[in-house]
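The numbers here are math on the coordinates, done by the rules we state, and not lab data. Remember, predicted model here, so these are calculated numbers, not experimental data. Cβ atoms are built from the backbone, for glycine too; each structure is taken alone.
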Structure I
C-alpha cells in the first residue's frame, strides 16, 4: 500500500504523484539545534488533502495538516511542541517545493 509522502497517513489513500527531481538537501534549525541531510528521489505521492493544499500553494496549511496527522499516530512527534513540529515539516517539505516539476518542465 502506498503512503502519502507529505503526511505519511496510512489511512488516507494516495490519489496523485507530483513529479519532482531527485534532490539532496540539508534541513537546519531543527528542534534541539540539529541538522539533517535528506535525499528525496523522484515524485512525491499525495493523499487528497495534501494534493489540495499543494495545488493551492498553501505551504503553511500543508505543514499544519501533516503535523496533525503525524502527531496523532506518533507519541514522539506528539511530545514535540506543535510550532517546532510544524517548522520541522516545513523544512522537510522545502525539498519538495524546490525540486517540484511544474507542467511544461521536463521530468
Structure II
C-alpha cells in the first residue's frame, strides 16, 4: 500500500513564479485507471497542506472535484484558464512524453 507521503514524493509542485496562479499545483505522471488531472492546494499558503487539496481534470473543459475551500471564484476561473491554455504541456508531463519538469516549466504559459 502506498502511503500519502510516498504519493507526494512522486509529485512535483509548481508555485506562482512557475504558473502565475495564486495557489500551489501538484503534477504527477499517469496513474492506472485515473483521469488526467492535477491537484491544487485550496488556499494561498506556500506551505503544503495535504488536507486542503482538490483536483481539476486536464481537458478543454476542466472539471473541479473536491472542496475548493478558500479560493475565490476568480481564482478558480484563472485555474481553469491555466489548464486550458497549458493542456498540451500538462498532458505531455502526465503521459511522460516530456518527463523533464524543467522543460515543462519553460513551456508553461502563465495566466
FRET efficiency 1/(1 + (r/R0)^6) of positions 24 and 96 (r between Cβ atoms, R0 = 25 Å, to 0.05) from the coordinates reads 1.00; which among I, II: I
Relative contact order in percent (Cα under 8 Å, 6 or more apart) - structure with the largest value, from I, II: I
Given -9000 for helix-only ellipticity at 222 nm (-39500 (n - 2.57) for each DSSP H run of 4 or more, over all residues; to 500), calculated: source structure among I, II: II
With P(r) over Cα pairs in 10 Å bins from 0, in percent derived as 15, 46, 34, 5, 0, matching label from I, II: I
